[in-house]
Structure P
Amino acid sequence: MSLFICPLCRGALQENARSYVCGQNHVFDIASEGYVNLLPVNRKHAKQPGDDRNMVRARNRFLSQDFYSPLRDALSARIAQTAPEAAAFLDCGCGEGYYSSGIVEALAAAGKAPRAAGIDISKSAVRLAAKRLKTVEFAVASCYHLPLMEESVDVLLNCFSPLALEEFRRVLKPGGVFYYVVPAPKHLWEMKETLYDAPYENPQVSPEYDGFARAETVSVTRRVLLPSQESISDLFTMTPYLWKTLRAGVERLKALRSLEVETSFDIHVYQKK
């Protein structure tokens, strides 16, 4: 049985070779890459919601060079150590599946047998995720309308994605763990110094949320050398700075042939009460 449920009637979905089918015979075809689209048309806010193909491809190239591997490895190690033997794992805002792949591999290496799923509203991203990792169910879906049963998830990851707390509380089991990854204050500081005349730090937050007990915050920092204009451009293209940088800043960044930059993340860990 799939971790996913029907987005139309909320019934359980059964996966077969070509589709997902619920008890009311709502059918959702599986794409050739292996993902399913569970985003109803009336919940779309754009023709192609989420990150576009250009942003997705840039992020995929960048992450595939393991510039963010310390974050992936920190998440993978902690989840592999603490998750139940047969954990139900959801990557909410999975993107191209970079973090999902590391976590599932770490769980398998620890001798565990997880059931894993990932959702993202970007079809371009989910397509790449499904091609990357065949052992995980991937679906195009909204984090604000998760196609999962109540209290069906042991571990939920939200990495740089919208914070849909009501849905997270709904799908997590009592005692389930929620990992919330945000940029630390100095994340990408050197790039911001190039882009802006008055760069600003990201806000330092230690949020508390109703229904969750905050267990810990883990900081992951590494300086990386971006060795080419392509890698610099890919990093810029995958960030929100793409949409809010004036031309002068973009031109300064384009003039660089390499850039050493701090990557810095905070992993906030919560347990559902």
Structure Q
Amino acid sequence: MANISLRRAMHDAKLTDQSLAEHCGVDVKTVARWLQDETRIPHQRHQWAAAEALGVDSAVLWPEAIRNTVKTGPDREVLTVYPYRSACPKAIWRNLIGSARNEIVFAGYTNYFLWLEHPNLAKALKRKAEQGCKIRFLIGDPDSEVTRHREEVENVPLTVSTRIRITLAEVEQLRNIPGVEARFGDEHIAMSVFRFDSEMLVTPHLAKLVGHDSPMLHLRRYQDDGLFDRFGYHASELWSSGRDVWAEGPREHREPPMPSD
């Protein structure tokens, strides 16, 4: 099977087979073989060189290399770890959004950065929905007590409620598109989960830090009840108790959730 991820990354980076071969120090025929067979794993130094040239993580281009390194246990579901969400190349987000066929979940409290870093995202998601992909947004309520408290904690000029309202304005473009839903929820204030079929990006938010300064995990599902399924359960449960963004009626205000033992 062809390596679609590698081909897409080359297209996004505007690199030809020849230019990538020159950057990696290999023959152009070698690059052609990489493209033709996703199970053909280059030498590690060539993986690193290609990833550098394309601006993506090597695990995105050759995930099989990760499985060959860690073959058993829950660790195999962890493709990459970033100390900061902002350290994740934008191309990874583009590839995950573009590759998803069945389900995309944006369960970030504000989701603000998506519109900032990915112009025309609403149009891209509209096309995905029209192709049968289910798209869900779980967004914090800009008027809730949880949001107000978080604004005090962060104490930054671009407030949480402002970032949420920017997302609501963008998501409004997708209103009435079959397959697109949006709900309010407050309980994911401390963790963002972004799902793209069998891959997932998870950000646990640290103390007073905003999302882009918090760490992020890139996961791929390989087993039942593994890390992927555990975070998937978290997002599904919060979605089930969420409130329809587009439903009529006043929004209720909630107290911040009490910490559990």
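What follows draws every value from the coordinates through simple rules; no lab data is involved. Being a predicted model, the structure only gives us computed values, none of them experimental. Cβ atoms are built from the backbone, for glycine too; each structure is taken alone.
Structure notes:
- Structure from which -8500 was derived, helix-only ellipticity at 222 nm (-39500 (n - 2.57) for each DSSP H run of 4 or more, over all residues; to 500), options P, Q: P
- Computing semi-axes √(5λ) of the Cα gyration tensor in Å, for residues 99-194 alone across structures P, Q gives 25, 13, 11 for structure Q.
- For Rg and Dmax of the Cα atoms in Å, for residues 3-162 alone computed as 19.0, 60, the structure of P, Q it came from: Q
- Origin of the derived value 4.0 (distance in nm of label points 7 Å out along Cα→Cβ at positions 35 and 139; candidates P, Q): Q
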